[in-house]
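Once you scroll down, you'll see the structures, which are given as structure tokens.
Laboratory data are not the source of any read-out in this text; all were calculated from the coordinates shown. Fair warning: this is a prediction, and the values are worked out from it, not measured in the lab. Cβ atoms are built from the backbone, for glycine too; each structure is taken alone.
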Structure I
Amino acid sequence: MLWESVKNVYAALAMIPVVPFILIYFGYASISGDRKRALRLAMDATTALLIGCVAVLFNRIFHSNFGLYGILLVFLLGGGLLGNVQYRAKGILDFKRVGRAVWRLGFFLMAILYVLLMCIGIGKSLFTA
């Protein structure tokens, strides 16, 4: 019962990820006064919502079950590439910085894919019987 409630809340928030982003950004910025930190917090929270939403959109549009696995693969490859660059440049690997960089770059990638897949999905539903 608790798990179903969590899934329903996640689904409701993930349907339109712009709304939670705006709520978190303005809510935290008004409480703390730190707009930079509020932006980073809103990006981090919204990335988790965008991952689920993009995975479902990909699966529905392309009749596949690879959406989430593809996203995880891209995140892992991005982490490996960024970790390699960091190790070659500094000689040491900071997993926390690499993870944060991949997560934040993932926000931009997922936002672009969300808009693109949403447009494709809407167009596909309008022009098919």
Structure II
Amino acid sequence: MAPIDLSCASAFWSAALGLEVSPEWDSGNWRTLRQRSGGDRVLGLMRSSSPVERRPRLHLDLVLDTADEQRSEVERLVALGARHVDWDSYPLDPDFVVLADPEGNVFCVVDLSRAPSGSGGL
């Protein structure tokens, strides 16, 4: 198993969520991302030696208001390095799209206009 690339994960999630690395909370195994405007939104990334799980116990749902916004966001995230996941548990008319970040961690992009699907299917 290849080691987790914290720089790659930080670059992807910073671009995906409009965040930046907070230098005062940056170490070899931990990186905190915060809003560029200095707001309260933060995301912590921690290096782990455990393998990526196909169906993780905890995952992120990125939520949008419309199907058009969802489509656009999926395209943007794929352009940033995310990839579509061949998901075997999609319902007939899913309100979510399953993607994986460049490190292989799965997450969902949810269209709230068609929700709820429950937990995004994971």
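What the table below lists for this structure:
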{"read-out": "For 145 (volume of the Cα convex hull per residue in Å³, calculated) the corresponding structure among I, II", "value": "I"}
{"read-out": "If FRET efficiency 1/(1 + (r/R0)^6) of positions 36 and 60 (r between Cβ atoms, R0 = 35 Å, to 0.05) is computed and equals 0.95, the structure in I, II", "value": "II"}
{"read-out": "Identity of the structure behind -7000 (criterion: helix-only ellipticity at 222 nm (-39500 (n - 2.57) for each DSSP H run of 4 or more, over all residues; to 500), calculated), options I, II", "value": "II"}
